[in-house]
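Scrolling down, you'll hit the structures one after another.
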Structure P
Amino acid sequence: MVGIVTLSGIVAGRGPLERNIPGRSMFEGPILGAVTTGVVILGAGFGGLELSARLAEALGDDVDITLIDKADSFVFGFSKLDVMFGRQTPEAVRLHYRDLAASGVRFRQETITLIDAESRRVVTDLGSYEADVLIVALGADLDVGDTPGLVEAGNEFYTVEGAERLRDVIPAFTSGAAIVGVTSSPFKCPPAPSEAALLLDAHMRARGLRDAVDISVVMPFGIPIPPSPATSKAILQAFAERDITFVPDRLVTSLDATERVAVLDDGQRLPYELFLGIPRHRVPEVVASSGMTVDGWIPVDPSTLATRFPGVYAVGDVTSVGTPKAGVFAEGAAAVVADELIAQIRGGEPAAPYGGTGSCYIEFGDREVARVDVDFFSGPSPTGTFVEPSLQMAAEKGAFRASRAARWFGA
């Protein structure tokens, strides 16, 4: 058995990686042999869950899979909006890793303390792992403290905890200015700031308080969804109809807790009573210290998601692959890596290259949801197709969640 992962600091030996295919990307390592292959996946988000499920389903006993995450449960990113506006409880949106559906996947709730990409060795607070194939899918961490005043004078809604706090804060907001502000770029789920503003508008109208409230959105883009002018036009039209101010090409650099003012990167000062912030995103510290990053993120071959380290891949928000930082793109990248490993282990043709495509659902309020289908790699520049908001799209979004919950957790 090759590359068995073990605990308590005891690491099994790794046998030879047996064959190579001429002409493969410089990012890729040797092709795996025809014996049981040890795969360690770091991070159990969209990427890690899809990768482990696909490998287990296709390879069975030919692969030994360990999935490591410090959390005990998974939450869809868009569910945080449901928590924030009281549509779901925090516990209701959690899917616990103890309920993973894929047989043969060994889940470990541990904190990763070291990644040695050269040797494909990982150390956690509970033990050590070594494998034939290592996949880094740890996502992006949120640095709330990076923006002065955000902790003391604002709120963030990109974590379940932040959304839960806002569930209690928003009902107390009755008048004044509300700002949805991005503090750095890149950030996860580019439609989310617009969604938060539209849902806040609907929430205040339902309470009969909309006339007493001003809502603004501060974003570092010229339009809300740059790859899709049609989607951006629909969002901006909705903003105009609902008297939401869009502040383009700007970032919030600090909050003045005393005066309750948001300071923008051009010096503008916007007063507020309620601030909903998108914090700075960065790779987890253990990734930053691993030597894998360039300019803050892990570079990968955009076709295969392979890193410069043989036998090491990276998928999702932790990379600089060139697609948005959103779960659906991590899932698509994970499918490519899984298919490539299946081909290597079973001796088939290499997997089709990663296409950089994905669909994002956009809440417009009043229970209506739109969808944007984006393609980042097929043409000279990214393109997007817009599907108008409707109750039908809201049902499709629900089906999307249900299908992943069933596939990954049997829910």
Structure Q
Amino acid sequence: MEYAFAVIIILYALNQCAVLAFEVVNYVHLKRHGSDIPPEFADSIDSALFKRSRDYNMAKSRFSFFSGFYNQVINLVFVFLLVNEYNEMIENWPLNPICRGVVFFLLLIYAKAILNFPFNLYRLFVLERRFGFSTITFRVWFSDQIKSFIISTIVIGSALYGMLWLAENDVTKDLWWLPVWGVFFAFTVFIVYITPNVLQPLFNKFIPLADRGLDKEIKQLLEKCGVKVRGVYTMDASKRTLQSNAYFTGIGAGRRIVLFDTLVNKLSKDELLAILAHEAAHAARGHVAKNLLILGGLSAFGSWIAFMVLRGDYLADIFGLTHPNFYVQLVLLSFVSSILCCGLPLLMNAISRHFERQADRFVVKVMGSGEALASALVKLSTENLSSVNPHRLYAFFNNAHPPIVSRVRKLRHYYK
């Protein structure tokens, strides 16, 4: 077991060193080439603004490096030094095993959030404000934290209680992975369904698009795309940030398209319609449903693996646990799985990039040209100081969207 313990440490170190190395490689690349203006952006941005974009992305890269390193240290200290003592403390609480398990996980979530408060505050009130994006006040931020605390306690606590009950129940404990997976998947679909109608309105205001003429054109566009949505809404994103975005959310009858209020006045009508067509494409191509199916398949396999591993005391022996209960071994399994499944984010990012390219091609098919979407992407990238020159290796491993320059080039010259 000492050999297995050493292997876990080595694999974790290699994995995390690779993550940090990618940040360093991208940082050096941005420093050298981040101010080189691509031909696709030459008519839309001056050198001073592009240099500001480079500086912003270098600052974000430095932040990601140090916050990532900080979280790695937290994980290592807990897993290798504190997990036994923490488990012993929870074991002595006068609660039934299921409630102890819920408390075990919730306290870890709270502790991680509190330990990350300094980095979150720095990102919002220093880094983002320095480059003119963050408009959030401390009052709004504090209100968000309270709401998130209450919602996460109710939602995560309920889900944990149900899953732990299934794992402990005499009827289901010999095959608990299947009902646990079923509850997890149903719960995920439920959250995706209620998020736009229940959870998001707790943080932002959503109002129907005020421009009735534009609203009519949008509805005609959506009909042409073969997509039905509950509506097109603007969100008061400006009370937190000046960056612009749009997204598609919800499933079934609850589907809606959301525009940041910072977006509407920055784009021409054709550019805005192209952005909406791109978002509608995700619905037309069934990307939300496909993502759910992929998540369902992966979570089913993961649940079965967890069931097989937790039937024995392998993890208890490797980590030297004195009270190897179900929930502490589940945490350790999650830690080990993050090492063994380090390639999974790469796969998910590749799928996401494929979906984005499909959506771009859909826009060209529906609108007859990719110029409006290309122009909108250039404007949004410029306004948001997006990184258009990331290192190729970094982008391949980390980005869920194709590089902006590549998207603009294909929209203008290749997609027909």
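Out of P, Q, choose the structure whose coordinates give helix-only ellipticity at 222 nm (-39500 (n - 2.57) for each DSSP H run of 4 or more, over all residues; to 500) equal to -8000 when calculated. Corresponding structure: P. Ranked by Cα Rg over 2.2 N^0.38 Å, for residues 187-282 alone, structures P, Q are led by P, which has the greatest value. From which structure (P, Q) was FRET efficiency 1/(1 + (r/R0)^6) of positions 195 and 347 (r between Cβ atoms, R0 = 25 Å, to 0.05) calculated, if the value obtained is 0.05? Source structure for this number: P.
For which of P, Q does distance in nm of label points 7 Å out along Cα→Cβ at positions 259 and 291, calculated from the coordinates, equal 4.8? Write down the numbers at each step before the final one.
Values: P: 4.8; Q: 2.1.
That value comes from structure P.
Looking at structures P, Q, which one was Cα Rg over 2.2 N^0.38 Å, for residues 43-170 alone calculated from, given that it came out as 1.46?
Details: P: 1.24; Q: 1.46.
The correct label is Q.
Among candidates P, Q, the computation of Rg and Dmax of the Cα atoms in Å that gave 23.6, 70 used structure Q. Determine which structure produced the value 13.8 for mean count of other Cβ atoms within 10 Å over residues 211-218, calculated from the coordinates; the candidates are P, Q. Answer for the origin of the read-out: Q.
If distance in nm of label points 7 Å out along Cα→Cβ at positions 243 and 267 is calculated from each of P, Q, which structure is the one that comes out at 3.1? Walk me through the intermediate numbers first.
Numbers: P: 3.1; Q: 1.6.
Corresponding structure: P.
Between structures P, Q, the greatest calculated value of distance in nm of label points 7 Å out along Cα→Cβ at positions 107 and 403 is seen in Q.
Laboratory data are not the source of any read-out in this text; all were calculated from the coordinates shown. What you see is a predicted model; the values in this text were computed from it and never measured. Cβ atoms are built from the backbone, for glycine too; each structure is taken alone.
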